[in-house]
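Peer 1: These notes open a run of structures that come right after.
We did not get these values from a lab; they are worked out from the coordinates using the rules stated. Note that the structure is a prediction, hence the values are computed from the model and not measured. Cβ atoms are built from the backbone, for glycine too; each structure is taken alone.
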Structure 1
Amino acid sequence: MKEPLLPALKLTLLTLVLFSGVYTLAVWGIAQLSPNGGEGETISHNGKTYYENIGQSFTEDRYFWSRPSAVSYNAAGSGGSNKAASNPDYVKTVQERIDSFLVHNPGVAKAEIPVDLVTASGSGLDPHISPKAAQVQVQRIARLRNLPPEKVQALVAEHTEQPLLVLFGPERVHVLKLNIALDNLK
């Protein structure tokens, strides 16, 4: 009994030190080398500070809308809704988002609404939408801001980020940066 117990305790203590101490310090040290010392990138606009990597709620018609959030954009409670596509409550929520989008975007057909405008991301905090999700909102924003649609489309194109190394992931548009640029238009 004593023979296997001692090596097990030693191994437990070693892994405790490695994973609770050494690993944690290594990750913290690497984070200190990143921009802003691992505290996250921030953007300041109109006297408010926002975290760049956390989605923001934009519901006013004069702004590009963000991807819906299952956690009300609360980074402390990151997560999806965990409801299946067959769940009646989930289907109802998505249908309500579709109906609301159609009311605020006359002239857009239901089939033209990109899925990322009516479904939440896995984390519920995605700060990006697809270029198609931005393009489908251009007419509404141009009309409400008295801008030519071409100018708003050019702004979307300017703020479309390419995939990492032109290979990993889809093109995407950072909604907060796009809306700040929209506010800065003269």
Structure 2
Amino acid sequence: MGLFDNIQNSAPAPAPAAGADLAKKTVVFQEMPETLEQMQALPEASLKDPLDVAALTVAALCVYPSNKEESLRMLNFLKGPQPLSPYEISFIADRFRDSDYIPRSYLNGATPQNNYMPQRPYSVTVYELAHSRDNLNEGYLTVNLNSGGADSPRQIRLRTKPSTGEWFLWEQFILVGIRVPDAQNPWA
């Protein structure tokens, strides 16, 4: 079994439309996908729901510490027509230089107290806030995720491709500093 290879949804959310209620979704991973092929086998990999794409971004980043190349392949799949730039690849590498726990912190139940070891089955909750759709007319949606190590939500920006109805990762703002795990905190 892979790192995240079976995903189950709690209530499917349609792609947002201007003026619609704010969306919220928890995506459940029975196992985390460890390869691009495992990710593509998931129903969420249809890329039709932006909240699924955000959850799959977390899953892809969780793979990075154990398999950098596969994680980048997964992220490039989620990026669609515009693959990761050299700058983005360098930024991701830099974020993992000193720690591997940041992406796990977005999985429900992962906190500094348990060294960011999430509950099983793994799940991530993605939601919109009041300004999430400010640029929806231009094809962009900003969704939010909570980290067990941060006090405020972090964002992932997605872009739609109108000709296919697919959503793709445009930018992620989730690989930012959070509280260190208690095991690494001399003051814990």
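Peer 1: Assign the value 1.5, calculated as distance in nm of label points 7 Å out along Cα→Cβ at positions 99 and 115, to the correct structure from 1, 2.
Peer 2: Answer by label: 2.
Peer 1: Given that Cα Rg over 2.2 N^0.38 Å, derived from a single structure, equals 0.97, which label among 1, 2 identifies that structure? Intermediate results must be reported in sequence, preceding the final value.
Peer 2: On the way: 1: 1.39; 2: 0.97.
Traced to structure 2.
Peer 1: Taking FRET efficiency 1/(1 + (r/R0)^6) of positions 91 and 155 (r between Cβ atoms, R0 = 25 Å, to 0.05) for each of 1, 2, which is largest? Write out the running numbers ahead of the final one.
Peer 2: Details: 1: 0.15; 2: 0.95.
Comparing 1, 2, the top value of FRET efficiency 1/(1 + (r/R0)^6) of positions 91 and 155 (r between Cβ atoms, R0 = 25 Å, to 0.05) belongs to 2.
Peer 1: Here Cα Rg over 2.2 N^0.38 Å, for residues 43-82 alone has been calculated and equals 1.11, so which of 1, 2 was it run on?
Peer 2: 2
Peer 1: Quick check: -12500 is what I get for helix-only ellipticity at 222 nm (-39500 (n - 2.57) for each DSSP H run of 4 or more, over all residues; to 500), calculated from one of 1, 2. Which structure matches?
Peer 2: Numbers: 1: -12500; 2: -6500.
The read-out was computed on structure 1.
Peer 1: Here mean projected area of the Cα convex hull in nm², for residues 59-130 alone was calculated and came to 6.3; which of the structures 1, 2 was it taken from? Present the calculation step by step, with values, prior to reporting the outcome.
Peer 2: Details: 1: 5.1; 2: 6.3.
Source structure: 2.
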